[in-house]
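Trainee: Pasting the structures here.
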Structure P
Amino acid sequence: MSPERFEIVRNAERLAAVGPAWTALWSRSGALVFQSHPWVSAWWASAPDRERRALAIVLAWRGDTLVGVLPLATVRRKGFRVLEWAAKDCSDFGDALLADRTNAGLVRRMWQQASRAGGFDLAYLNRLLPDAAARALLTPISGSTRLRLNHRDEANWRVRGPWPTGQAWFDAQSKKTRQNYRRGQKSLGEHGPLTFRLLGPEEPLGPVLDKLTRFKRAWLATHNLPSTAFYDEGSQALPAMVEVLAGTGLLHAFVLECGGALVAVSINFVQAGTMMAFVTTYDPAFERGSPGMVLMMDYIMWSIDHGLHTVDFLCGDEGFKGRFGTESLTLASMMGGRTPQGAAAHLVDRTGHVLKQRFGKTDDAASHAAEAAA
């Protein structure tokens with residue numbers, strides 16, 4: 001077998017040029033859309049803070065065939081150059097893309113290239129599923145930045161079970177859950193006929209996304225939570241990612257309407273027999289009827305009725321996920337310092353976590369010390 005040739009993509013022009021080879025690899029691999037070329041490209045084109053970011057995507061070639069992608073990028077944060085997953089802000093799972101997922105050696109060789117190329121102080125790779133190929137980087141690699149498991153885990157809840165129909169799943173829920181669903185339907189129905197449906201491919205997504213972002217901003221404001229790039233006024237990030245889902249044929253956009261008025265929407269996608277809930281929100285004006293809960297239960301039943309074996313709530317530990325989820329995975333993270341500043345920040349982060357675990361102290365001191373080390 002011929003040795004690999006490595007390349008690091010640094011600019012949008014080269015990123016566009018490798019699109020066909022990257023897409024061919026992604027199609028062969030069966031990887032999630034988060035590791036696809038259109039996803040990373042859409043993120044890069046729509047990122048609102050490009051001035052503090054840089055691409056650092058490692059490619060592995062055998063002849064003219066692309067066999068591996070380590071999709072990385074740097075961001076300047078609190079005085080540090082942090083190496084992280086490209087498209088991290090809009091991806092629920094991070095990983096390498098490989099022609100052979102069992103090729104741990106190739107992942108490590110790509111990481112060697114990233115480490116030698118430099119340009120970062122601290123590496124932080126998160127949202128790793130238990131079977132993520134990138135976990136191979138936890139093995140020390142000669143001449144490379146050492147990565148260790150970090151304390152920042154995230155939860156991934158899923159609905160998975162033996163139900164033959166959506167109704168069977170509904171009937172298996174607690175009496176309280178079933179009553180809440182029916183109560184929500186009745187309350188919403190007071191505003192007009194209640195309709196749950198999957199948007200057709202011919203229906204324009206723009207108006208739905210506009211309402212989704214307005215709903216989300218209102219909800220965040222009501223709960224005194226900060227907004228994100230997805231929902232900021234004028235941001236093109238969410239439309240760009242939804243366009244990728246539509247273009248790849250994965251998109252499943254569900255809506256709940258009262259008398260023709262949109263009250264809840266869920267932007268989902270389907271891969272490998274799994275319904276993945278990407279973004280779900282509702283109109284806060286209808287909160288008494290729990291439209292988000294009603295819509296979620298509707299698309300769970302729809303998924304089961306259409307032969308899908310899993311509904312994946314993706315990353316995050318929101319309360320409703322634990323109430324409905326039947327399985328929970330832990331998404332791990334890795335961190336390592338490359339420069340003296342980065343190594344110091346990593347040490348302070350680990351020390352701060354230990355202090356918090358032992359004495360109940362917060363991470364504020366660790367954060368301040370990390371900034372001072374930069």
Structure Q
Amino acid sequence: MKKALVHDWYYVSGGAEKVIHSFNNVWGDFDHFALVDFLDNNDRQFILNGEKANVSFIQKLPTARSNHRKFLQFFPFAIEQFDLRNYDLILSSSASVAKGVLSNQDQLHICYCHSPMRYAWDLYHQYLMDTKLNKGLKGVYAKWVLHKIRQWDLSNTNRVDFFIANSNYIAQRIKKIYNRDSVVIYPPVNVDEFQLQVNKQDYYLTASRMVPYKKIKLIVEAFNKMPEKKLIVVGDGPDFKSIKKVAKSNIELKGFLNSDALKQYMQNAKAFVFASKEDFGIVPVEAQACGTPVIAYNAGGVRETVVPNKTGILFDQQTEDSIINAIKDFEKTNFNPVEIRENALKFSKERFEREIKEYVEFKYNEFKLTRN
């Protein structure tokens with residue numbers, strides 16, 4: 001079985017790249033394809049076993065390294081230029097255009113879908129506002145590009161033989177947008193890297209890339225109204241400076257930290273605060289693996305990973321008052337760190353690799369039988 005693994009792009013090591021790492025653990029003999037590949041050596045070794053991906057022409061465009069997304073209008077054309085005719089199995093890892101690669105009737109294409117492309121569908125209006133493209137000539141052009149992207153995204157849905165969703169929440173979105181059924185296999189969380197800490201210190205923690213939809217500024221503004229409570233914020237990104245300007249003295253912004261330092265804060269925090277709507281949300285599971293309860297916005301994948309009043313508290317609105325009330329509820333509730341960690345173990349890396357191997361190989365063997 002000759003196998004191709006198609007990912008949208010490689011430039012950071014995030015949750016989607018942890019899925020790629022596990023794919024390579026299971027099989028290890030993929031040829032890799034992506035729009036761009038700008039990984040550093042350490043990330044490349046972890047994600048791709050040191051290999052380089054076959055890339056599109058976007059790799060060589062000016063400023064692609066600093067901002068490949070500015071070439072969105074070329075993504076559909078670029079992904080269709082990969083010649084995958086000689087592969088028996090195509091596995092795509094897609095939150096954008098990877099699922100749109102061309103294949104034929106003698107190839108099996110399975111898509112692990114992190115999400116239908118957010119900026120073209122459910123986050124369309126938010127994306128235009130955040131990028132200040134909701135008016136003017138540039139706005140008209142951006143809206144036209146996204147309109148064409150949506151048409152293309154729907155037109156290539158049948159290029160995928162089987163969809164795997166990373167949560168029930170995403171399975172519902174796949175059904176809504178593509179009218180396709182999917183099986184749910186939760187992404188891998190390396191829970192063994194996180195140690196249970198029963199005795200907690202007197203601070204709250206949040207950690208994320210600082211971009212608008214992560215709602216870090218909202219969390220900071222809520223804690224500004226609770227000066228007696230300490231919040232530690234880990235992460236960097238475009239919003240860092242504006243968040244630092246509004247943060248009061250009870251809030252510490254640590255910037256980017258390596259994984260070992262972040263684990264220490266996560267293990268010792270009294271709770272992890274999470275206010276964004278995520279497709280799955282690996283970090284809240286990592287916090288639970290430390291025995292740390294999660295205070296999270298009641299939407300998206302977190303509804304499938306946090307058990308209310310047992311492993312955390314869920315709040316219903318992305319507002320300061322809703323977060324403040326959730327903190328009050330949290331401080332009136334007793335949590336058992338051992339039970340919290342046990343919940344996280346259900347999302348382990350070993351579980352993912354076993355389930356993905358069984359599913360893909362079963363579907364491939366079934367597919368081959370229909371071709372003989």
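Trainee: If you work out FRET efficiency 1/(1 + (r/R0)^6) of positions 181 and 341 (r between Cβ atoms, R0 = 35 Å, to 0.05) for P, Q, which one comes out largest?
Mentor: The maximum falls on structure Q.
Trainee: Further question on the same structure: In terms of FRET efficiency 1/(1 + (r/R0)^6) of positions 125 and 173 (r between Cβ atoms, R0 = 30 Å, to 0.05), which of structures P, Q is highest?
Mentor: Comparing P, Q, the top value of FRET efficiency 1/(1 + (r/R0)^6) of positions 125 and 173 (r between Cβ atoms, R0 = 30 Å, to 0.05) belongs to Q.
Trainee: Between structures P, Q, where is FRET efficiency 1/(1 + (r/R0)^6) of positions 21 and 189 (r between Cβ atoms, R0 = 35 Å, to 0.05) highest?
Mentor: By FRET efficiency 1/(1 + (r/R0)^6) of positions 21 and 189 (r between Cβ atoms, R0 = 35 Å, to 0.05), the leading structure of P, Q is Q.
Trainee: May I pose another question? Upon calculation of FRET efficiency 1/(1 + (r/R0)^6) of positions 61 and 77 (r between Cβ atoms, R0 = 35 Å, to 0.05) from the atomic coordinates, which of the structures P, Q produces 1.00?
Mentor: Q
Trainee: In terms of relative contact order in percent (Cα under 8 Å, 6 or more apart), which of structures P, Q is highest?
Mentor: Top value of relative contact order in percent (Cα under 8 Å, 6 or more apart) goes to structure P.
Trainee: OK, next. Given that distance in nm of label points 7 Å out along Cα→Cβ at positions 29 and 269, derived from a single structure, equals 4.3, which label among P, Q identifies that structure?
Mentor: Q
Trainee: When you work out distance in nm of label points 7 Å out along Cα→Cβ at positions 45 and 157 for each of the structures P, Q, which one comes out largest?
Mentor: Biggest value here belongs to Q.
Trainee: Separate question: Quick check on the output: 1.01 is Cα Rg over 2.2 N^0.38 Å, for residues 197-276 alone, derived from one of P, Q. Which one produced it?
Mentor: Q
Each reported figure results from applying straightforward, stated rules to the coordinates on display, with no laboratory input. All values reported here derive from a predicted model rather than from experimental measurement. Cβ atoms are built from the backbone, for glycine too; each structure is taken alone.
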